[in-house]
Each structure stands twice: as C-alpha cells, then as structure tokens.
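Following this line, the structures themselves.
Quick note: the coordinates plus some simple rules give every number you see, no bench work behind them. Bear in mind that the values here come from a model prediction, so they are computed numbers and not experimental data. Cβ atoms are built from the backbone, for glycine too; each structure is taken alone.
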Structure P
Amino acid sequence: MIGKTYKTMLGDRELSIETGKLAKLVSGSVTLRYGDTVVLVTAQAREEKSTLDFLPLTVEFEERHYAVGKIPGSFHRREGRPGEKAILSARITDRQIRPLFPKGYRHETQVIITVLSADQQNLPDVLGPIGASAALSISDIPWNGPTACVRVGQIDGQFVLNPTADQLERSRMDLVVAGTRDAVMMVEAGAQNVAEEDLVAAIEFAHAGMQGVLTLIEQMRAELGQEKFNFLADGDLSTDLVPELAEAARAAGLRDALLTAKKKDRSAAIKALRDRLIQARIPDGEVEGAEERLAALKSAFGKVEKQELRRLILEDDLRADGRNSRTVRPIWIETRALPRAHGSAIFTRGETQVLGVATLGTERDEILVDDLTTETGDKFLLHYNFPPYSTGEVKRMGGQSRREIGHGNLAKRAIRAVLPTFEEFPYVIRLVGEVLESNGSSSMATVCSGTLALMDAGVPIKAPVAGVAMGLVMEGDKYRVLTDILGLEDALGDMDFKVCGTADGITALQMDIKVGGITPQVMREALAQAREGRLHILGKMAEVLAAPRAELSPTAPRIVSIKINPELIGKVIGPGGKQIRELEAMGAQVTVEEDGTIRIFSADGAAAEAVKARIEGITREAKVGEEFDGTVVKTAPFGAFVNLFPGQDGMLHISQMSEERINAVEDVLNVGDKLRVKIANIDDRGKIDLIRPELEGKIAPREPRPARSGDRGDRGGRPPRRD
C-alpha cells in the first residue's frame, strides 16, 4: 500500500493525515482530509543559505475551483492571484509557524497549501496550519514544532470545536487558535460583543481540543521524521561587544535618548549617540576588517538598545515616549473632515493618524466573491491603505500587501458586528482607512476612524467600536503588559495583541506571540487592561460624536423602497429591459428583487420620488368598482380603449356608450376624448370591461367575456402575451 495514514478525532469528525502518497519529491508532504475537504500541504527549503538578514519564509494558500466543481470566472477561466480569503488563510499559517524556526536560520523556505476538495462545510483555512506543522515536522527542515490549529464557535451558550460553515452562521464567535503542547501562540477572532472571560474560556477550550492533533503529529515525527539538516547561523561578532558598549551607552545618555517623546526626535537622538560610540571604536585609517567591525558594532548597539528599553519597562514602568504601561497616548478627533464624502473622520492617537471615509452605494456595488465558499457577495467593504509616507519612507507603490489585507480584515470584523442589517439600512457600505501617520497600531486607529465616519454619515450602527493594541515584555517569570504600543515596542516586545469592541464586549481580536506562548493568566490580564484602554478611547470618541447623526449625510444618496406584486415585475422591467432603462434615465438606479421589493437609489430626492411615482403607476392594479377620469387611446368597431393610468387600459363596449343605439363608436367618442369611466368587470385574463357611471342602471349591463382555452385563471396574473 502506498503511503501511510494517521487518524484522530477533531471535534465530532475524523481528521486523517496521509503522507508518502502525493508529492514525494518534496522534503515534507502531507494530505489532510476532514469530511470531504482535502488539502495538500508541502514544505521545502533551499540547500543554500540566503544572504538576507531575516527569515525568508513564504506561505502560499492555493484555491483550486475544481475543488467545488466550478470553473473560474476570470477571462482566461483559470485561477489568478490569490483572493482575500486565500491571503488571510495563508497569514494564519505563517503566523503559527514563523516563531518556531531556530534563531539564525536563513534558508529560503516555502510552504504551499493546495485545496484539492472543499465540501463548503469543513473550512480548509484551519487545515492548512495543521498540514504545515505535520509537513515541517516530518521534513528535514529545522523547526521547533509541532503546533496545531482549531476553530471554536459558540452556539446556544455552548462551545463547539471546529464548527461547520452552517453552524458558524449561528455562532456568537468565530475564533481561530494555534498553539503548542503547553501554550497558545496565535489567536484570530470575530465576535458579537463577547465578554473577555468568555473569550479566555473559549481559547482554553480550543487549546484542550488541539491536543489530540499534536499527539498525532508527534507520532508521525517519531515514526517518519527525517533528520534535520545542519544550518550555520551567522557568526555573531557583536556578542562580546555588548557589555562594554552597554556601559558606554548608558554613560552617554541612552536612557534620555530612548525616552524622547517624538519618534523622529527619538530616532535622531539614538542615531547620533550610536554614531558617536561607533566612531570612537573604529580607529582612523583602519581598512582591514573595518566593514565587518562596523556591522558588529551596529548589531551590538541594537542589542543594547533593546535591552535598555526592556529594562526601563520592566523595572521602572517607563516607555519610549515617557508613558507608563497603562496610559493611552493623547487623542484628537475631527469629524466631517471631507466636504463631499458621505461620512469622514480623522482619528489621531499620538503619532498614529488615520482618515476614515464612508461611502454609501447600492446593491450593484457589492463585491462578488469567487472563491471556494458558498458566498455570492458582500455588502460591507473595508479597505486599509498604508502608503510609505505614513512612516516617513520612500518605497515603490503597487497593489495591496498581505499586511494591508490582514489589517483591513481585522478592522472589518470589528465593525461588521455593529452594522445594521441590509433590510434595516439598504445600502452597500464602503469604508476606507487612509493611514496618514503610523507609529504603532494603525489598524486599531482604522477601527476608531471607521466607526466615527459611519456615525458621521448617519449609518445607524448598534454601538461605537474602538480598538487598542497591547504589547508584552517578558523576561523569565517577570512581565509587563503594555497598552497602546508604539512601533518600537512592537518590534522589540514579545506580543502584538489587538483587541476591538464596544463598551459591552469584544467584536474582534488578533494575537501574535514572539516567545513560546502565553498562559491564560497573562491573557486575562492583557484583556482586562485592553478593556480599560478601550473604554478610555470610546470616551474620547463620545466627546466628539457619541452616536450616529439623526439624519443621513446631506451628500449621501437616498434610497426609496416600495413593494409590488411579484407578478408585475415584468411590467417594471419591460421587454428587453426597456422600461427600467427609461426609469433610470429619470436620474436614479433601480434594483428589483424576486419578492417584489424595488429600491430606487438617487442623489436627487426629487428624481427618486418621480421614479417611485412612475413605478407605482406602472404596477397599479385596477379593482372592480373603481372610477377613473380616462382618455380614449384607440377606437374599434366594437368599442373604445380608455387609458385609466399608465400601463393600464380598459375597454368600453359600444353598447355601454349611450342610452341610444349608435352605429359607430366615432359618433360618440374619438381618440383623445376624456370621460369618466367605472370598472365593471375584470376577466380571468386581466381584461377590463368599463361602463359610464352616469349610465349605470339606465342600460343593460354587458355579459362578462368568457375565458378562452389556455387562459390563465389566477386573478391579477399577467394576460397572455399578444404580438
């Protein structure tokens, strides 16, 4: 038999991991099956060491449309660049495995996750990290795993391990957790105002639920694992220089330089001090080995800077800008910043500034989803833009980076939880977060500015949402949690923990750990401190705009909704769409749903009302006994056709025109004549017989026309088509 299969229960379903059957030339290869979802994961590293000074790891998540029996919708009918869902799935795997590569490992490494089959119930995004862990564990690539990854939902108050897609629709949370045997390493969550303690309990439930998967991968490694190849870390000449350089730096004023309030001033002060110290240690005229010594001195100074900053935080509760661990940076806010935007707000916290802009559109503006899910569209869009000038840098500008997509998705999940339903507020909503300055936590500033922009536009959100980024500095058993971290603290610290929510609970969360993991106690403390910071920020937001504006923004388009008999939709659309094109030529967009709901969208309120009146006229249904002031539009030997209202004519028979017998219709009525008529009968085909009310009772009523064979018998139905 080809290959070997390992099995375990994950939740209420079996997870199988097979190796030795597919992709056998790669260093590590596994195939996972969960329900009818099948994922192939491979791991490969180059033999040659990279010259880069960072870990060159790439993770790719490849969606194949054949996995759900679809042909791609692109022009070439083949898969193109990864979509947003695939990028987010790749990031989940990357964030789980990256911290566990050995220090100094610089071999280019690639993990590729290919979805071969998707049953659209067992989601493949959490299978990718499990497969990556298994593939790396049995490969010859140095890696300190294993890890595992699971999803948790909460339905009717009960936690559910790896819920199906249908179950997630009913869940209060969508929580993804990755961890090792002893600790949690990565958390990603969207939630409906979930309490902090409930979230910690869910994370603990997830960690317990992944233990069987970890045992399975450990068994695979023990039975099939290859010997890890030796890699040479760069010789670190800086280590011996650190003690002497640290003493000199402290004497030269490193503490004061680190505690400089503004980022640019702080960077300049630290650079000047570094250059003085290095210059004093490179003799004038020295050529041989000077470049290598310069690099070693710079590296050593970087270590000294990190050590001193972490010491200040742990021992003195002092941070780079002079704050203590719990203080949020100063905040200022401005709403309605852009005169023509539907909603806008500038949110500035310290040296991080984001312009949030809200735009309201119609159903035609929803984004179509062409991936392996059953979704067909999304009526809420959030785009996060991070231009190079926001950090004072010059870089090539192109498409959105994976970081931008990941940060935007976090903000989107945070805000989506408080949006009204489409039935309550029938607009497609687009939010854009333009990062203008960035010195830590621009994604959380996007949540705040986006919430304010929505309220500025008059969108009836359920509650304001704010976000705050938490950090951690940990040395042995000693640690300190930091509120509202700077970019420097993110780079030199041990955790990036972003928490978003309302005053009542959490709506989104993202955590990445650079150390081996954190305990539930540290997580509880971080969440409690994050709540304190979040409430402070919400208070500052409320001082400027406490709730959505009572009226929709004056620049926002209006939507008028009406409901018609679904049988009359064809009359609104017209042959070949002619009627609806005429309606839209009046200055509005018109959308028609199968249940008869019609939405009229226009920046001109008068135009919207005119289109509404026109549709009401087109779809008006006549009733027996109604009277109208009609106009003769056509005559025939047997009678006259009278227009009652737009799109509806009735027939006044010649016998109903006069008390006297007449020889020709034209003796009494001509085209264009106006007269009062009353509906006497509507037959099964929708044909209307009219009488003149003043002659009612004076002449014999006409017998109703009999239904013809094949006619529709439903009242109010469309009449048979007449060419």
Structure Q
Amino acid sequence: MEDNQKQPDLEVRKKPLIEENGLKFKDLNNNGKLDPYEDWRLSPKERAENLVSLMNMDEKIGMMLINTRKMGLSQEDKSKTSHDGVLDEGVVEKGENIFAVNKIYGTTHTVENMHLRHFILRDNFSPAEMAEWINTMNEVAESTRLGIPVLITSNSRNENAEAVFGMNDAAGIFSTWPGTLGLAAAAKGDIKNGGDASLISQFAKIARKEWDATGIRKGYMYMADVVTDPRWQRTYGTFGEDPEFIADAIGRIIDEFQGEELGKHSIALTTKHFPGGGARENGFDPHYEEGKWNLYPTPGSLEKYHLPPFRAAVEHGTSSIMPYYSIPSIKKSVVQEFEGEDIPFEEVGFTFNHYFLNEILRKQLGFKGYVNSDSGIVNKMSWGMEDSSEAERFAKAINAGTDLIADTNDIENLKMAISKGWISEKRIDEANVRLLTEMFTLGLFDDRTYNPPEKATEVISTKEHWEAAYEAHKKSVTVLKNSEQTLPLTADKLNGKKVYVEVFHKEQEKADKYTEQARNEANEVGLFNLTNNYEEADTAILFLHPKSGAYFNATPGLLELELCEDKVNTALDGALYQETTLSGMDHLKEVADSIHNRGGKVIMSVNFVLPWILGNVEPMADALIAGYDTFFNAQFEVMAGNYKPTGVLPLTLPASEEVIAVYQDGQSVSRNDVPGYDKDKYMPKGMSYAYKDSDGNVYKLGHGLTY
C-alpha cells in the first residue's frame, strides 16, 4: 500500500528508534533489529500476526479484557497517584464499589503486570487533561517488554444529558448536541422537508475531530437498537423507532467517525446492541434479572424491524459489534427467520450465542471486525449462564465468537478456562489478531501513540463546532400542539405582557437549579419581558423534565410512563407502591389555571427521554413542545419565532396506560417487538396505539407542526 511507504513522524519516550535503508522505525521490543510488527510498511494484519507470535499467554489474556480506568485527577488521595498526579495508582478491594467485581490494581500494575491494553474512560475532565492522561498511559505501555500501546474507549461525549453511568458518562466538554433522539428529530425533520439526514453526518464529522485530538480512539456507540417496547429505559440513547432511518443514521455515523476505511485519524466504533435491544419483555432492562429476555411474539419481527440497522453497520464496516445481555425467549416468541432460514434460539445471552454471532453476524451479514461484549457478562449479567462458573462463562462467550470481554480485569478466570483446555490457543490467537489489527490500523504503534494536549484544547474550542451543535438543538425542537396559533410568541403578541418561566423535574432540587438556568437563558436571549411571579404573568413557559426507573434496578411494577406524582401503582407481586415521575404536579396545575383565568396562554415543553403518556398534562397546554435534552435557549428562539420549527417525533407516543397494559399471563396489549408506528396492526379491535390530543393531532412517528 502506497501510503505505508511514507516515513511517519515517530515519537518514542521509553524505547529507541532504529534506522533501516534510511527509514526510521520504533524498536518496541528493544532487540536492536526490525521485527515485522515494528515495520509500518507492512499491513496491519501482517503486523498483528507477527506480534501475536511473539506474545506469551499472559499478554494475550490481558489483550482480551477491557476495564474502566479512572484518571489520577479523580483520585482524591494524591499519594495514590503517579506521574505528577496523572495516573491513578489506588487499589480497590473486591466489592468496595460497583466496578470492583474483582480487586482493582493501580494503573501501572494493570498495564505492566496484568497486560491490559484496552480501557474505558468515564471521567470527564478537560480535553488537554484527557490527552495528557492517555499519553502517560502509553508511556507506561511503551516501557513494557513488547511496547504494545493502549487503546482508550468511551461512551458518547457529544450529547447534552444528565449524567447516566454507562450511557452518558460524560457531557458538556466536547461540542454539545441534543440527545440522540434529538438528532433523530432534527434529521427526520430535514427529510420531511425534502432534505436528507446529513445533519447526522455533520455531527459525526465534528465529533470525530474532537475525539481524535484527545486520543480517545474508540467509541462505544451508537445504539442501532430500534425502540419497540415504550417502557425500555434506554430509549433515550437510541435514534427512535424507524428501522430504515436508524440504518441510514448508523451508516452515516460509521462513515464519518471511521472514514471510508479505518485509518490514523479514525475513531473505531462499536455498534450496539446486536441483534437489537428493543424487543424487551414489558420494558424491563437486562441490566437486572427481571429484564433478561428478548421476546419475538410477532412473525418476522427480528428480521423486519431489529436487524436492518446492524446490516447497515456491517456494510459500512463498523470496527466492532457489541451483543446485548439478553436471552432470546423460546417460550414467548414465535419462530423467527433470517434470509429464509429458521433461527434456532439458544436460551443464553447474545454474547454467549454461537448461532447469532457466527451464523447471522459473521456468515450471513459478513461482519469482519471483532465482537466486544457488554460490561459485566462474566459476573453480574451472565444471563442463561447463571449456574456456570466465571471461567465457564469466559469459555462460552469466547467460543461463541466474543473477542473482547468488557469491564473486567479477571485474568485469573480466563487463564483457568484456557489451562483447562476449554478455549483453544488458536481461538485466543484469532481474537488477539483481530484486536491488534485495529490498533495497528489506527496508527497507535506508529505516529498516533502520543497527542499534543494543546491541540486537543484548540480543536474542542472550535467555534464552528459549537455553532453547528446549537443549530441542531434548534432543529430538534418539535411542536406537537399549537392551539389557536399560540406560537410563535412574537413581539406584537407579547406587547406589554409578562412571561413566567419554570422548570419541573422529578427531583425538586434539580427543578430549582434548572429553573434558575432557564430564566438566565431567557434573559440572555432577551425576547421576553420576564416575571418571577406567575400570578402577574400573561404567558407561562413551563419545562417538564420527567424521569422514570433506574438503569440497574427494576421498578416494583411496570415502568411508569405517565407524568404523575405519588401515583399508587400495583407491583408485579401484587403489593401497592407509589410512583413519581414529575414533582410539583399540583403546582403545575395551579400555574396553568392562574394563567388561564386571566385569559393567558400556557406553553409546555416536555423533555423526551422516554415515550411519555401525556394525558395528565397536554390538556393544560395551549402549545406543547417536545425537547430531547434540548438547550432552553434554543427552545426559546423557536417559541419566539426566531427559528421556524422543523423537528418531528422520532417515536410514537402511547395513547394511554390501556394500550401498553400487560395481561395476567405477562403478555402486553401492544406487541413488545413491533415499533409504535406499526402497532395498530396487532391492537385489539377498536383500540388505537398513538396519543391523540385535544386538537385532534396524533402523536405518531414523524408528527411535528410548523408556523
């Protein structure tokens, strides 16, 4: 390959450079001669194969594990850091926190003695600090026997969101766009207006530059899952419910983050969660036992709705694929086919599932990359393998086709599985070649080992990046209802009138904080004559930020989608319990009534992280807006008519609790495996799935008004 003949600009910190035929190479194993893996003129695969032949079994085992790693800056006890506080050297005993399923060792020990090279960064410090941390990690790695560098992975960092571990670990440092549903709302609006989803391409192109500059070269993103069960708590991380749109979006994201082919400025992506996490059993999530099943009660649903985005991911060359924790249920599914062949369901999680990983993903879809498990499959979320030992779970996952096991440093149990002969050395070598080929392709062994921290600062403060993100926020705003042209709130409509702004949240403390922020942003936008007393206001702008459920724990009953406070629900075991998704419901009604009694108008904006049931709030609103972790100031601009609304719903909103009710046998009234726009095909006679408001608008996929 021509490109491989140009001398790269090599930087070494611990090992010498050697010269051959006037060209420079890193002598990573310090043996004074040029080994094939050090020769940047060879193909990544040739280099990987050579390196694997030089590695001992301990080095190969370390290569197959990826673990969360904290930066030294997040270590409170500075005596437990090294390299001037950059690396965390703290030891965490087993069970001390949720990460410590096994004893966690300091960074240097983990790299030098445990031979781990893949790490997940969840900390959220400045770009320069992240770049310096990655450089220092690589310096430690370079000093080891073979000088194998580290590869740092992260969940998405470019979306505005409240921090959620494992999903939105980090927000607000890189250019900050609306949530993933907001990107979908904006792009689908452009499509509705005759354009295409190039907003998604622009988003990925900008994000790639920022990631590349800091040295985070691998992304656990994005979710290619199609939402089919409205109660699935992870809905907010998806692009909605339209398989065709999601396939297009995922293709664009891979093309821009990775480039036409993986290279020295690519961010290698892990598309998740194969074969689609949306087909939940009544919304419960497989991060906990109640949600361990994927159900397919509808003929053809897996192939028609859930697999198309993964086909697109493979066609666009995604570097790796992450299978879901869940188990395909035989008892609660009908036979599913793929490309004319029946799929045999083995009741083990997809990461242990040989047929799904080898027959469907590799053979039928033609996937060439590596398989990266989700976090915790050998201990906490080992569904279908609960009765097996950790070593047996390693063997089952790796023999099924999983190459990298996530969020563990458990070298002992992987070693045991190999020593017992449960995993062949040939399979271990195959996984290592796949993993190292990616690292060579990304240039980590050559001129992309180290990244100047000042460059990271410069790239991430690029004004155009933040402007493009703000534009996407405005585009994402979706007008659901606009009675009697309440919107836009133009200057002549508001002439001499006072506007009241308040934010409601599940947690009162956050409601107060966000109210202050929203009022400050309204003042900055300068479009309204504000008052902090709703009793003297003519117009109220009320932002509702409901929350429901938790990431790692099931709710006692089904996940609550109504906007409610202290609502009495029945748990699955028949006990009664109270549920709140939004605090201050009585106060909300008071404000709305007060405004209406004076002939004023109420504008409500609901933040959609789930497909909320709006019956308790929509009738109070003269105008209703959907936001998706969308900035307040961007919404004010749309409300004032400074920006014409173009966003549309990326999902269908359920009409009521009745349409998602669950019968005593556990079956849902609406199909768990079918997207909202198609659910009416399977609803009981006389029932319609989508919400209809008091003006007759139907809140289904693609709905969005303009003015």
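Figures for the structure shown
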item	result
Distance in nm of label points 7 Å out along Cα→Cβ at positions 307 and 403 - highest-scoring structure of P, Q	P
Which entry (P, Q) yields the derived value 26.2, 87 for Rg and Dmax of the Cα atoms in Å	Q
Test item: FRET efficiency 1/(1 + (r/R0)^6) of positions 283 and 635 (r between Cβ atoms, R0 = 25 Å, to 0.05) calculated as 0.00, pick one of P, Q	P
Entry that produces 137 once volume of the Cα convex hull per residue in Å³, for residues 491-682 alone is calculated, selected from P, Q	Q
Highest-scoring label, criterion being mean count of other Cβ atoms within 10 Å over residues 579-586, among P, Q	Q
Origin of the derived value 15 (relative contact order in percent (Cα under 8 Å, 6 or more apart); candidates P, Q)	Q
Winner on FRET efficiency 1/(1 + (r/R0)^6) of positions 563 and 667 (r between Cβ atoms, R0 = 25 Å, to 0.05) once structures P, Q are ranked, highest first	Q
